[in-house]
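The next part holds the structures, each set out as structure tokens.
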Structure 1
Amino acid sequence: MSEENINKERCWISFRVKPEEYEKIHKLFRATTHRKLSEYARKVLLNKPVTIKYRNASIDEFLTDIIPLKNQLNAIGKNLNQVVRKLHAVDQSYKV
């Protein structure tokens, strides 16, 4: 193990918060790209930069409209491939 991991395992910081404070902290945490609350808290406490997710509402609306169209296009492509394979199979059987 590296020395950094050993130090993280040995040192603990814990504190209590009110339920409404926890909800506020957790809401801020969910808006970031961090996977673990401890990772987020460590960066905040050490004044390191925290990456926050940014969502573009217009792109979200566009994606909700375009994803079903993509799925339909994929289905059409699969059907076309099946038809072409059958056509090639029939064409080869007449050549023999």
Structure 2
Amino acid sequence: MVGAIPRGSVSTYGAVARAAGLPGRARMAGRALRESPKEMKLPWHRVVGAGGKIVFPRTTVNHREQARRLRAEGVVVKAGRVSREAIVDLEQF
């Protein structure tokens, strides 16, 4: 499901879990993404927390890298959150 998120868009961990048939398992979606082999080259940066928030602590390399990658795709990121317009519903895919 993460691979289905279009460039320039984001989805939430909860939406990824629901689309995968696992409603209520947002943390499981996050864990699966974290443990996925790097060779899969999943667009991990396109997944955010509820409300569009980048879940990594602000001072971390991961937070900066996710914000950088999203901005490079044209997603507006302000104060660690993405714009609502960038969030897509995965159930349409």
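No lab work stands behind these numbers, since they all come straight from the coordinates. Everything numeric here is computed off the predicted structure, so don't read it as measured data. Cβ atoms are built from the backbone, for glycine too; each structure is taken alone.
Comparing structures 1, 2 by Rg/Rh (Cα atoms, Kirkwood Rh), which one has the largest value? Show your work: numbers first, answer last.
Details: 1: 1.39; 2: 0.93.
The structure with the largest value is 1.
Can you tell which of 1, 2 yields -23500 when helix-only ellipticity at 222 nm (-39500 (n - 2.57) for each DSSP H run of 4 or more, over all residues; to 500) is derived from it? All intermediate terms of the calculation are to be shown ahead of the outcome.
Working: 1: -23500; 2: -9000.
The read-out was computed on structure 1.
Using distance in nm of label points 7 Å out along Cα→Cβ at positions 34 and 66, single out the structure from 1, 2 with the greatest value.
Greatest value across 1, 2: structure 1.
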